[in-house]
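Take a look at the structures below.
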Structure 1
Amino acid sequence: MKKQIIIIHGGDSFDTYENFLDSLKNWEVSLETFLPKKDWKSSLQQELGEEYEVLAPRMPNKQNAKYAEWKIWFERMFPFMKDNIFLIGQSMGGLFLAKYLSENKFPKKIAGLFIVAAPHSQTKGIGSFDLSSSLEKVWEQCQNIHLYQSQDDPIVPESEAQEYKKAWPDAQLHIFQGRGHFNQEDFPELAEEIRGN
């Protein structure tokens with residue numbers, strides 16, 4: 001039976017609709033902004049091979065994400081999920097998984113939780129994704145947690161990964177240099193960690 005992986009992508013969130021519109025008007029763009037992108041989330045299936053099934057749902061309105069909307073869409077996947085699932089969240093996706101698992105009982109056994117460059121509490125612009133005061137329920141549901149952070153991330157500071165590490169002292173923290181916000185074509189270290197579980 002194939003091992004299943006779910007990847008929740010990143011996004012942006014705003015406190016008001018006016019702030020969202022302001023961001024759209026003032027966001028610095030170039031031609032590359034509008035070109036198709038290939039990244040590790042789209043190549044992970046190929047890197048892991050046929051023993052794995054990688055699901056990567058498009059979460060609602062990632063440019064102005066709302067936690068309640070993402071929660072509904074995430075729960076629509078439950079009938080298709082298998083036990084011993086791997087959950088991966090990058091950026092806002094990692095924050096979403098931390099928040100969801102801290103507030104809800106997940107219906108399947110989690111083999112591993114991988115949080116990549118996720119904001120915690122010090123990064124601005126997390127809107128309705130603010131975390132509960134305790135993340136203990138996350139650890140109760142999965143004791144195999146990996147945190148990935150690059151020291152040169154221009155969006156999420158390394159201190160955010162350290163906040164997660166405080167909540168889960170036994171989580172494995174992987175610190176990199178030169179990876180920015182992990183917008184890269186492949187992520188061999190992540191694939192290797194998944195294979196090892």
Structure 2
Amino acid sequence: MPDLSFLNHVELLAGVDEVGRGPLAGPVVAAAVILNPEKLIEGLNDSKKINQKKREQLSIEIKANALAWSLGRAEVEEIDELNILKASLLAMKRAVELLKIDPKMVVVDGQYTPDIDYEKIAIIKGDNLVPAISAASIIAKVARDDEMIRFDEVYPGYGFSSHKGYPTKQHIESLEKLGITEIHRRSFAPVAKYLS
């Protein structure tokens with residue numbers, strides 16, 4: 001495990017993470033969070049390791065107690081035009097630029113950092129290791145899940161509220177039966193085959 005103890009001495013550390021790289025539909029959503037060192041939040045972890053109810057509670061707590069937080073996104077059209085990695089980095093860049101406080105350093109989950117004018121590092125499995133990244137992963141996931149639940153009403157029959165756009169058996173079967181929607185990523189192979 002990398003020695004990340006130096007991060008404890010960084011003031012205004014912004015954690016950044018995105019959700020939604022794997023789905024066949026919907027935007028990719030990123031969050032940036034600067035935690036308040038005087039208001040510790042218990043239970044921060046990678047959002048995928050926390051159940052939905054706990055994630056929703058933590059999201060409210062993070063937003064109430066963080067020094068700053070923001071969401072950035074890249075739309076389906078941008079994902080199809082740029083590719084999912086570049087779109088994810090664009091969503092992260094937008095999230096950082098929307099913070100109401102300038103961070104002294106930005107720590108990003110994964111291997112790559114967005115194109116931003118701040119000192120920055122990428123940390124693999126950062127959402128497990130750095131509380132600010134965990135916080136970002138939680139609020140990004142809650143925001144994106146909420147949006148996919150709303151899409152379930154706009155596009156009934158696809159099951160977006162349950163699979164959130166990920167390529168489940170149910171999702172693939174609904175694509176075969178109903179075809180693609182405006183929120184499907186046409187550059188993704190399982191979707192592209194239904195374009196004709």
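For which of 1, 2 does Rg and Dmax of the Cα atoms in Å, for residues 9-64 alone, calculated from the coordinates, equal 15.4, 46? If you can, show how the numbers build up before the last one.
Values: 1: 15.4, 46; 2: 12.9, 40.
Corresponding structure: 1.
Using distance in nm of label points 7 Å out along Cα→Cβ at positions 33 and 97, single out the structure from 1, 2 with the greatest value. Intermediate results must be reported in sequence, preceding the final value.
Values: 1: 2.9; 2: 2.4.
By distance in nm of label points 7 Å out along Cα→Cβ at positions 33 and 97, the leading structure of 1, 2 is 1.
Taking FRET efficiency 1/(1 + (r/R0)^6) of positions 17 and 145 (r between Cβ atoms, R0 = 35 Å, to 0.05) as the criterion, which structure among 1, 2 has the greatest value? Comparing 1, 2, the top value of FRET efficiency 1/(1 + (r/R0)^6) of positions 17 and 145 (r between Cβ atoms, R0 = 35 Å, to 0.05) belongs to 2. Where does the value 24 come from, among 1, 2, when relative contact order in percent (Cα under 8 Å, 6 or more apart) is the thing being computed? Derived from the structure labelled 1.
Kindly point out which one of 1, 2 the value 4.4 was derived from, the read-out being distance in nm of label points 7 Å out along Cα→Cβ at positions 129 and 177. Provide the component values of the computation, followed by the final result.
Working: 1: 2.8; 2: 4.4.
For distance in nm of label points 7 Å out along Cα→Cβ at positions 129 and 177, the value 4.4 is produced by structure 2.
Looking across 1, 2, the calculation of distance in nm of label points 7 Å out along Cα→Cβ at positions 1 and 137 that yields 1.3 traces back to 2. Match the computed value -12000 of helix-only ellipticity at 222 nm (-39500 (n - 2.57) for each DSSP H run of 4 or more, over all residues; to 500) to one of the structures 1, 2, and report its label. Comparing all candidates, it corresponds to 2.
One of 1, 2 was used to compute percent of Cα pairs over 30 Å apart, and the result was 15. Which label is that? Each step should come with its number before you reach the end.
Details: 1: 15; 2: 21.
Checking each candidate, the match is 1.
Which structure, out of 1, 2, was mean projected area of the Cα convex hull in nm², for residues 25-104 alone calculated from, if the result is 7.1? It traces back to 1.
Here distance in nm of label points 7 Å out along Cα→Cβ at positions 49 and 121 is compared for structures 1, 2. The highest value is that of 1.
Coordinate-derived values only; no laboratory data. Remember, it's a predicted structure, so these values are computed and weren't measured experimentally. Cβ atoms are built from the backbone, for glycine too; each structure is taken alone.
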